[in-house]
Structure I
């Protein structure tokens with residue numbers, strides 16, 4: 001019997017897309033490649049860090065000086081991309 005690959009699906013939210021469209025093209029390419037890596041991963045949580053406090057239950061993924069804030073639903077194999085931005089501003093700007 002063959003191995004069954006489980007792929008996650010990335011769902012980009014409106015706030016994510018609003019911040020994403022303001023990024024430089026070179027950064028957009030890096031972010032998209034990283035999201036594709038998460039999509040193809042059997043365990044995307046291994047690439048990120050679980051957040052606490054006001055962001056409990058969410059994960060952050062680091063791409064150079066940028067952060068992707070996400071919610072992962074393992075039972076549905078969905079990663080919600082909630083926000084993206086520089087580390088220095090993402091947490092204060094993020095309204096989740």
Structure II
């Protein structure tokens with residue numbers, strides 16, 4: 001499993017790595033592999049990541065992540081590193097911009 005943490009770009013920033021990653025995402029039979037982290041508590045986010053990976057999605061982008069959610073996903077990665085079905089999973093975590 002590969003995890004990339006991206007800091008959400010502010011409106012006036014020219015470089016937008018979130019947009020670049022989103023442009024490369026492939027549509028699946030379930031739609032685009034986007035998850036809105038602000039709709040989930042920490043455990044709920046881990047659950048939805050597990051469900052999406054189990055149904056065969058290999059690249060996911062999680063928007064609006066808080067610090068606790070990012071930490072939990074990194075810990076989940078450590079706990080599941082020996083699972084073969086998650087070896088080729090790529091997760092892009094987009095951290096909320098600090099105001």
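Since every read-out is calculated from the coordinates, none of them should be taken as a lab result. For clarity, every value in this text was computed on a predicted model and none was experimentally measured. Cβ atoms are built from the backbone, for glycine too; each structure is taken alone.
Here is how the numbers come out for the structure above:
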quantity: Distance in nm of label points 7 Å out along Cα→Cβ at positions 6 and 86 derived as 2.2 - corresponding label from I, II; calculated: II
quantity: Label whose coordinates, when P(r) over Cα pairs in 10 Å bins from 0, in percent is calculated, return 15, 51, 30, 5, 0 (choices I, II); calculated: II
quantity: If distance in nm of label points 7 Å out along Cα→Cβ at positions 38 and 70 is computed and equals 1.6, the structure in I, II; calculated: II
quantity: With relative contact order in percent (Cα under 8 Å, 6 or more apart) derived as 31, matching label from I, II; calculated: I
